[in-house]
Structure P
Amino acid sequence: MAFLRKYHEGEIGVRTGLWLGGIVFFSLLAYALNLWSRFGVGANFGPISPLYSKFILLGIQIVFAYNIMALMTLGAWTTGEQFVRSDRPKLLSGVDSIFNRRWITKNIGRELPVGFAFGLIVFGGLQLIIYVMIHQFGVLPRLSFNTANVFDGYLPFISIVLFMLLTALYDELVFRLFLISALRRMLKSPAPAIIIAGVLYGFFLIFFSETYTFRPAPFALIPFIALGLAQGLIFWRYGLLASMTSGAVIAALNQIGPLLGSAEPFFIGSGIAGIALLLGLLVIGWIGGRRGEEFDYKPEDEPAHVRRIKERVRMQKELEIARRVQLHLLPKEQPKIAGFDIAGACLPALEVGGDYFDFVDMRDGKLGIAVGDVSGKGVPAAIYMTLTKGILQSHAEEDPSPKHVLSKVNHLMYRSIERSWYVSMFYAVLDSKRRLLKFARAGHNPAIVFSSGASETRLLQTAGIGLGLEKGDLFTKTLVEGELQLSPGDTLVFYTDGFTEAMNRDLEEFGTERFLDLLHRNDNGSAEQLVQHAFDEVRQFAGDHPQHDDMTIVVLKA
C-alpha cells in the first residue's frame, strides 16, 4: 500500500526497482535450476512422474514465492529509497554510485571495505554465540538444509554467488532499507526501529531459512535476531552498500565453510573460488578508496522522482516560511480600548490563505476594524491579501470614513489585481468616545449584531461590490456607509464564509442558522472565549473532513 500511494503521488520511480526485483526473481530461478538434481525431492503429486512433479513444484514456487519476493524487492526499494532520500540521503551514497555505473569511487571505497570487515566480525560473533549455546546451554546443532544444498548444486560456486545476491538484495532492501526507514518515521527514532526490524527479521529467518538449526528450535532465534540487529546498525551507521556487503559476506562464508571442510577437490576449489570472489570485492573497494573520485548526484544524474521529491520538500519549506510571514502580518495583540472587548483570529485552510483581518489605530481613540476574504485560496490569495493589507494601512489611519477608505483601496486594487480575482471586505471605524460604529461592506458577509439575553439578531447589510471588480465610479456609487450606535451588552461579529460553509463528511454545510445559534449560546463570556467557541464547534461539526476554506472572525463586545 505504501508503494502504491507513493507511486501515485509521483514520489517514486520503478526503473531501478524493476531491475532489482528482476535480479531477485532470476536468481531464485537460477538457484532452483542449479539444484535441479535434488529439486522437488519428497514432493508427491500422485501418479505424476518425478520430472513432471519438479516442473509443477517449480511453477508453484514461481507464482507464489519468486514473484512475491521480486515484488517485495521492488516495493521495498522504491518506497524505502523515497524515505531515506528525504531523511538520510548519505545512506544511499554507495549504491547511487553503482546504479550510475560508477564502479570505482570513494563512495564505494568507504562502504564496501567497511561492510566486508563487519561481515567477518558479525560472522565470527555468530559463531561465538553458537559455541556458547552449545557448550553452556546444551543446545544441539542440526544439519542445515542450506549447508546440504551447497553440495547438491551442479556448480557450488554459482550457489555461493546467487545466495550472496539474494541476501544482499532481498534481505537488505526489505528489512533494512524499507522496514527500518518506515519504522523510524513512525517512531521518530532509529533505535527502536532497528530493534523491531531486527526481531522481525529473526522471526522471518526462523521460518524461511535453515542457515542455523538447533534443537530446541527456538534457540535459532538468538543468532537470527543478533544478525538482524547487527545488520540494522551497519545500515544506519555506514549505509546501504555497507550492510549489503556485510550480508553478502556472511551468506558466502556460511556456504564456503562446509565446502572447504570437504575432502573432494571439486568442492574445495569452489570454496576457494568463493574466497577469491570476496577478496575481489575487497580489492574494488580498496581501489575506490585510494584512486576513486567522490560521486555526487547531479541534476542530470537524478531520476525524475528524486527531483520531484526535492522540489516537493523545497516547496513545503517555502510554504512554511510563507505561512509564518503571513501570520506575522496579522495583529499580534488584541486592541485594548476602554469600554470594549475585542478579539480576532484567522485559520487558513492551506499553508497560506486569502482571509484577512486587521486593526488600525487612529486618532482620537478611533479604531479601524477590517475583515476581508480574497476569492480563491493558496499562494495567489495570500499575495493579494498582503497587497490588500498594505493598501488599507496606507489610507486608513487619517480617514475616519469607511466609504472613502474602501474607494481608495478599490482604485489601487483594480490596477493591481487580475480580472478573475477580487477581495470582499467589511470595514468599520469604531469611535469609542461616542460609542459609534461607522461601516461599509464591499461585497462581504454582513456583520452580525445582537445583545446579551436578546434573541433578535440584526445584520449590517449595506450595499457594495467587491474590491477590484470595477475601476471606481460604479464601486463608489454603489457603496453605502452605515452607522450603528452601540449600547452596553451589544456584540458584533465580523466573519468570513469559511464558518458557515464548513462541511462534514456527509457534505452538509454548517450553515448560517447553526452559526447564529452558537454565537447566542456562547455570548455570556469574553470576546476571546466567543472566538474560541466558534472555532471549536465548527471543527467538531466538520470532524475529520478537511477544511476547504479559510476561517476568520472578529468579535467586538460593548
Structure Q
Amino acid sequence: MAKGLITFFNRNPWFFYALGIFMLFPALFWHLGFLAINFPTDEPTRSIVALEMILSGNYITPTINGEFYYNKPPLYNWIIILYYKMAGNYSEFTLRLPVVIHLLLFALTIFLFVRKHYGTKQAFITAMLFVTSGRILFWDSFLGLIDITFSWLVYLSFMVIYHYHQKKNYLALFMLSYLLTAVTFLMKGLPSLVFQATTLLVFFIYNKEFRKLFAWQHFAGIGLLAAIVGSYYVAYFQFNTLENVFTTLFSESEKRTIINYGWVRFVTHLFTFPPEMFYHFFPWSVLWIYFFRKGFRKEVFADPFLKFNFMVFIFNIIIYWTSPESYPRYIFMLFPPLFTVLVHMFFRDRETNGLYSRIVEYFLLGVMVLGVVAAIPMPLLKQTGFVDQAWLKAAVMFVVMMLLTFLYFKLKEQRLVIFVSAMLMLRIGFDWFIIPPRYNDFQVHKEGALAAAAITGDEDLYIFRDSETEHATSFYIALGKQQVLRFKHADFSTDEFYYLDPRLLPEDAYTTYYDFQLFRHDQPLKIVKLKPETVEQLNKAD
C-alpha cells in the first residue's frame, strides 16, 4: 500500500499543492472569532476607532472615547467599517476577516510575481512559506491588526517598481508606486514614505539612473501622492485643526529610534534583533544559512530579480535593525523579498545535492517529528485535555503529521511543499488545543464591559474625568450602548451614569450599580451615579 501511495504522489505532484491550498481555509478561519478582542494588542484600538466612526457618523476624524486620535490615519478603519457593513455585525470574526482575506491576497501577489521569474513551484513555496512563518501563522493571522494589509500593499509597490523598470515605463512605475504609497500613508503614516524613498533611491542609484528621480514622471507620481493625501487632510481640516496631526505622526516614528532610547538600548538591539527575527520567522528562518554559503553574493547579483529583492530587504531592514523599538509585524513586507532569494538559493543548491539544502531538509524533518510528538500529550494535559473531543482531535493531528512526515521522507522532490501542509496542520492543532484555554481570560472582561453597558439601559454613561480605561473595554461598552463612551470633566449630574475609577472619589460620594475590572492592569472599576452633594461640590469647584 505504501509503495502504491508513493507511486501515486510521484505521478501526481499537484496533490500537495492542492492539499496546501485546501488546508489554508480551516487553518486560518477556524476559531477566527472565538476569542474576545485581544486586550494586550493594538486590535482594540482598530476596533474602537472604526466603531466610533460609525456611531458618530464622522468618517474623517478618528476618535477614541470621543477624543481625537492622531496616531494613525483612518484608511484601515474604513476597511474594517466596510467589512462591518457587509457582514451586518460588529463581531470579532468580522474585525479579523480583513486580515485573513488580505493575507491570502498577499500570498497570491507573491506567487504571481515570483512565478514570472522562477516558475510555479518556487512561487508557491515562497508564497506559502510567508503565510506559514511562525509569527504570522501563530499570531498575526488571527488578530485584527493593520500590518498584514499595510505590508501587502508596500510589497506590491516594490514589485511595481521592478516590473515597470524592466519595461522602462517610468510613468507607470512612479504613478502606480506613489498611488500605493498614498494608500499606505493613509493607513499608517510616515513608514510608507520611508519604504518608498529608500527603495527608489537605492534602486535608481545602483542602476546609475539617479537623474530619473528628477524626471517629470517622478514629480507626477509625487504630485499624485500629494493630491490624494492632501485631499484627505483638507477634508480633515473641516472638522479639526491640523496642529497635532503631523507632529504626532512624526513622534510615532521618532519614538522608536535611538533618539528616544539612547545608546545602550541601541547597541543591545543591534545584537538581539537577528535572533529575535530568527525566532519569529521560525522554522523557515533556517534558510538564512544561505547567507554563509560561499558565492552567495555573486549568485544573487548575477540575477536581476534576486538582486532587486535582496537590495529591498537589506536597505530597508537597516532602518528597523537600528531602531530599538521594532516589532516583526512592522517589517512583514521585507520577508517575501528575502525568502524569494533564499528559496531560489535552496533549489540551486539542491540541484547538486549540496550540504546546505540537506541541512535545511533535515532541520524541517526534525520540526515535523516534534509536531508528531506534540499531539500525544494534548488530551492528557490539564490545560488542553478539557477541549471537546480532545482524544479524537489529537488522534487526527497525530495521524496526519505521521503521514506527512513519512511522505516528506520518501518524496524528496516535494519536501518543501509537503512541509507547508505540515505547518498548516500544526496551526489547526493550535486552533484546537491552544486557543480554547485562552477563552475565559478574555471573555470575562468582554462580558464585564457588556454588562456595564446593559446596567445603564437607555440612560447616558460617561467616563468620569481621568478614570483609567482600555480601548477594548470602551469598545464593548460603546457596542453595548450603541453610543460613544466619552470622558466628562465638568457639568456633572445625578441623572447620568459614570464609569469611575474608585481612586478618584471617596466611596461615600456615589452609589455603585456595578463592579468590574480592566484586563491589562486588573484595575477595579465601577458604574455609579453621583450623590447630589458630590455633584454640587464638583460643579462648584469647576
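What follows draws every value from the coordinates through simple rules; no lab data is involved. Please read these numbers as outputs of a predicted model, since none were measured by experiment. Cβ atoms are built from the backbone, for glycine too; each structure is taken alone.
Structure values in brief
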{"quantity": "Cα Rg over 2.2 N^0.38 Å derived as 1.09 - corresponding label from P, Q", "calculated": "Q"}
{"quantity": "For helix-only ellipticity at 222 nm (-39500 (n - 2.57) for each DSSP H run of 4 or more, over all residues; to 500) computed as -21500, the structure of P, Q it came from", "calculated": "Q"}
{"quantity": "Comparison of P, Q - label where distance in nm of label points 7 Å out along Cα→Cβ at positions 176 and 400 is highest", "calculated": "P"}
{"quantity": "Origin of the value 13, where relative contact order in percent (Cα under 8 Å, 6 or more apart) was derived from one of P, Q", "calculated": "P"}
{"quantity": "Winner on mean count of other Cβ atoms within 10 Å over residues 288-295 once structures P, Q are ranked, highest first", "calculated": "P"}
{"quantity": "Ranking P, Q by FRET efficiency 1/(1 + (r/R0)^6) of positions 56 and 264 (r between Cβ atoms, R0 = 41 Å, to 0.05), the structure that comes out highest", "calculated": "P"}
{"quantity": "Which of P, Q leads on mean count of other Cβ atoms within 10 Å over residues 120-127, largest value", "calculated": "Q"}
